[in-house]
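Below: a set of structures, written as structure tokens.
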Structure 1
Amino acid sequence: MRVGVPKEIKVHEYRVGLTPASVAELTGAGHEVVVETKAGQGIDFSDRDYVEAGARIVGTPQEVFASSDMIVKVKEPQPSEVAMLESRHTLFTYLHLAADKPQAEGLMKSGATCIAYETVTADDRSLPLLKPMSEVAGRMSVQVGAHYLEKEQGGRGVLLGGVPGVAPATVAILGGGVSGVNAAQMAVGMRADVTIYDISNARLAELDMFFGSQIKTAYASRAAIAAAVAKSELVIGAVLVPGAAAPKLVTRDMLKTMKRGSVLVDIAIDQGGCFETSRATTHEDPVYEVDGIIHYCVANMPGAVARTSAFALNNATLPFVLRIANEGADAAMAADPHLAAGLNVSGGKIRHQAVAEALDLPFEAA
């Protein structure tokens with residue numbers, strides 16, 4: 001199969017769909033890999049690194065799309081990339097369509113087979129291709145939250161871990177999944193006062209056993225979330241409904257109860273965000289203020305630590321890329337229901353029910 005890797009063009013996105021090591025695995029298996037020039041530059045991989053791995057370098061994204069059967073990316077295709085997709089293409093990347101109807105309609109129009117990293121499943125019902133970036137985003141959420149709590153950044157002027165004689169900051173983490181757990185690990189390490197909120201009592205019990213006395217847990221009722229928002233200096237939104245839009249857990253009215261200069265970090269912004277006042281931002285302009293509360297809603301958080309993120313993502317995606325390349329997309333999905341769960345769009349139809357419901361578009365099983 002001919003596999004194409006275009007340079008990412010989303011604002012301040014430095015990751016790359018395939019590292020040279022991943023390319024070498026594909027070329028070693030007899031596949032052709034076409035890489036756009038400077039695709040790996042953001043994480044310090046040169047064109048020569050890719051050539052040595054067996055790739056062919058081309059000068060434009062148009063050449064990548066024209067000469068490839070499968071396109072492997074990191075972020076959702078931008079409008080100029082959607083325009084280059086054809087029905088013969090398989091697109092394998094993050095899509096997050098539940099919050100992006102124009103993209104979904106563009107992919108439907110293209111006729112391409114579009115498999116989303118974020119809805120590929122595993123035997124334990126986890127999301128293995130979302131997990132590495134959720135781990136990165138969760139850990140980053142505390143890092144950026146601590147930064148924007150600094151007074152010179154417009155924050156409250158609070159040190160997350162406090163000092164002897166001064167209480168630490170209160171951190172509320174909404175969601176006890178992969179992102180939430182990684183956020184908690186970082187916040188605990190920085191000696192913050194941490195509570196994780198979730199709607200699964202079984203999950204809360206697991207978290208209690210895992211963290212012991214290092215954190216508190218609470219059932220995520222509306223009243224509990226409202227109380228948490230009022231008392232916390234840092235609130236991290238880490239909820240996920242696979243394929244669907246994130247629920248709005250924090251309302252505009254709740255912001256009025258918060259301490260001025262507190263920080264909201266919305267990890268769920270790719271799926272529309274879990275705060276009513278959330279809107280997607282970029283690394284170029286990451287924060288904005290509403291009612292004196294700082295909002296950090298960068299839609300590609302892991303792009304800030306692009307080298308770590310690219311390696312972590314490739315570790316997870318490469319086995320699926322190889323399977324699609326070896327067997328073809330249709331055969332690979334027929335043989336692997338977990339990969340088939342990643343199918344969002346094909347043949348001009350929405351193939352994922354949660355995506356269709358979120359976008360109010362017809363759903364048709366593949």
Structure 2
Amino acid sequence: MRLDRNCIVFTGGGTGGHVYPGLAVIEALRRQWPGRIVWIGSGKAVEREAVEQAGVEFLSISSGKFRRSLSLRNFSDLFRILAGFFQSVAILRRLKPCLLFSKGGYVSVPPCAAAAFLKIPYFTHESDVSPGLATRLNAGSAAAIFVSWQDTLQYLKPQWQRKSLIAGNPVRAAIATGDAARGRRFLGSPDALPLILVLGGSQGAEQVNKLIQSVLPELAGKAFVAHQTGSAGLPCRPADSGYKGFAYLHQELPDVYAAATVIVGRAGAGTIWEACAARKPLILIPLYGPDTRGDQVHNTRLLQSADAALGLIGDEATPENLLTALTQILHTDGRADKLVERASAVMNPNAAADIAAVVLSQIGRTAI
């Protein structure tokens with residue numbers, strides 16, 4: 001099959017954390033390469049909207065995932081994954097891309113398998129310290145594996161380590177260029193109060209929501225809380241109460257980042273790297289327990305060990321400890337600045353451009 005040097009396919013999805021880093025790479029590519037870019041995703045509304053708002057063609061496939069608990073859905077999802085594979089084969093045969101770039105997530109597995117079947121080279125990227133199942137499934141036939149952290153290499157087989165590149169997690173350029181005044185106007189936040197931005201990820205986080213609800217009385221008159229609750233989160237209260245809740249942020253996100261004094265959130269790679277790009281100190285409350293593979297705990301511990309973020313893991317995530325952590329950052333001279341500087345020292349701010357450069361070099365090597 002003759003491959004088209006003027007076409008690249010991206011894949012990945014399930015959560016925003018598997019979409020936005022890919023969009024950051026696309027943004028960097030477009031500065032140097034005018035070709036066609038198509039995204040294969042799961043068709044979730046948030047995912048599709050994010051991709052199409054970035055001006056990228058979006059095609060959806062059937063997708064499924066394996067759960068850590070015993071579930072009949074694991075069986076039914078096998079058929080969805082198989083259907084996704086055949087749909088991906090059809091799409092890739094039609095587009096004939098010179099490269100597939102996987103940003104991970106369960107939806108990426110069928111397109112990567114299809115690319116291997118059709119002998120189309122593909123790259124895969126892992127954002128977290130410990131690789132997820134999709135990355136482990138995709139890694140074997142990948143031409144290159146991008147990882148965000150040096151520590152990730154210890155989780156990879158020796159043959160995978162040899163084709164791995166430590167690149168960091170790509171972040172959209174806009175994240176670092178928000179307007180703080182515009183962000184405060186959007187939130188209805190007074191300039192005189194510190195602004196605590198709470199992020200639960202694209203799907204929200206019940207534990208984080210309940211913690212914030214518990215500490216709001218203590219923060220009244222001392223700080224303004226801007227809270228991304230997820231679609232099933234807490235009911236929004238009027239902005240003049242010192243609190244504004246919202247399900248999700250889109251184009252307002254860079255301005256809200258710029259306005260924030262401190263960020264409280266889950267420890268997904270997207271939150272971590274975007275906060276670093278926006279130069280904001282972090283308090284991390286990672287997903288913890290048997291229903292998670294522990295990736296957010298690994299992310300948190302790595303940053304804690306570098307004194308690059310504060311973390312509340314498992315039973316440490318209490319209202320009292322959250323208030324103590326907020327006090328450290330808001331009222332201890334130099335503490336916020338030190339956390340930001342340490343975070344900047346352990347993260348690569350040029351990840352998107354560095355990955356785009358490798359992608360462009362692969363295009364040049366593609367046999368037509």
Structure 3
Amino acid sequence: MEKTDIKSLELPQLTEEMTKIGEKAFRAKQIFDWLHVKLVDSFEEMTNLSKKLIQTLEERYELVRTNVLDVQISGLDGTRKYLFELPDGNLIESVFMQYKHGNSVCISSQAGCRMGCLFCASTVDGLARSLRPSEMLEQVYRIQKHTGERISNIVVMGSGEPMDNYENLLRFLHLVTAKDGLGISQRSITISTCGIVPGIRRLADEGLGVTLALSLHASNDEKRKKIMPVANKYALQEVFEACRYYFEQTGRRVTFEYSIAEGINDADEDAEELTALLKGKNCHLNLIPINPVKERNFVQPQKKIIENFKNKLEKSGINVTIRREMGRDIDGACGQLRKRYMDQNRK
């Protein structure tokens with residue numbers, strides 16, 4: 001009998017499961033609390049359940065647990081990069097960052113990625129598979145247990161394209177924000193996408209209050225097509241219409257991510273085109289000094305160039321910041337640690 005992934009069940013579903021096996025409905029609430037508040041790693045730790053029920057749970061349900069293979073800790077700012085092994089041996093990464101406003105984790109939604117963006121190490125080996133809700137939760141839970149710190153913000157911006165794993169992403173959001181679980185505020189969660197238009201529109205209609213971040217990275221379609229294959233399917237006009245729809249439906253300002261690379265998208269004309277794209281829109285632009293990836297030849301512009309680029313946008317009324325670089329002395333770029341570990345194992 002194939003076991004059910006119990007950590008991926010929302011409370012109503014878990015209640016149905018308990019009824020099926022002849023248990024009272026309140027058992028579901030107890031088990032949900034053990035899984036999503038106390039963050040236990042085994043059924044045996046659920047001390048207010050009978051031995052018979054624990055045995056039934058072990059026979060019928062899978063309790064997903066990730067294995068920490070490596071943790072890199074930045075000597076500059078304390079940022080931690082985690083390499084996790086999934087139950088089937090696939091690898092994913094997560095990042096723990098501490099800010100004045102709280103602790104944030106950046107999690108993966110897939111093992112690898114099939115989007116093919118040229119500046120990202122996650123996509124070099126393609127997509128292995130999508131993550132289950134429990135495997136997304138595990139990144140948050142494992143880091144919270146490992147650091148002893150309360151997680152208050154989540155960014156789904158690690159390996160993978162969240163909109164390419166939509167159903168599991170949605171279940172994860174329901175679970176991590178559940179009042180009977182960790183209860184993380186929807187407004188403290190950001191979902192990043194390279195521009196999957198149907199996914200953006202679908203998420204807009206879910207009635208959630210999460211923030212949408214769009215990976216823009218170029219100021220026109222032609223340049224975007226060269227570095228982001230998704231641009232061949234969805235033109236900027238279509239993507240921006242979807243972002244406008246998201247704002248209209250949710251009232252949440254969209255964040256645009258712009259990884260700036262020397263000689264690629266850091267020229268004055270790029271700043272002018274970007275201004276024309278964003279002028280008058282209720283949005284925020286995040287300038288990201290690109291993290292060099294050894295498989296690619298992108299180089300980070302000089303600090304002065306980035307500052308000038310930012311100033312040009314600000315003078316035109318664009319709400320823009322330069323993202324603070326975290327964990328620069330470790331494998332900071334998305335997918336770098338996973339890629340290095342996989343390469344070593346191949347050798």
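Here are the numbers:
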quantity	calculated
Value 29, 17, 16, calculated as Cα extents along the principal axes in Å, for residues 10-57 alone, assigned to which of 1, 2, 3	2
Rg and Dmax of the Cα atoms in Å, for residues 98-289 alone from the coordinates reads 17.1, 63; which among 1, 2, 3	1
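Read-outs throughout are calculated quantities, based only on the coordinates presented, and are distinct from any laboratory measurement. None of these values were measured; they are calculated from a predicted model.
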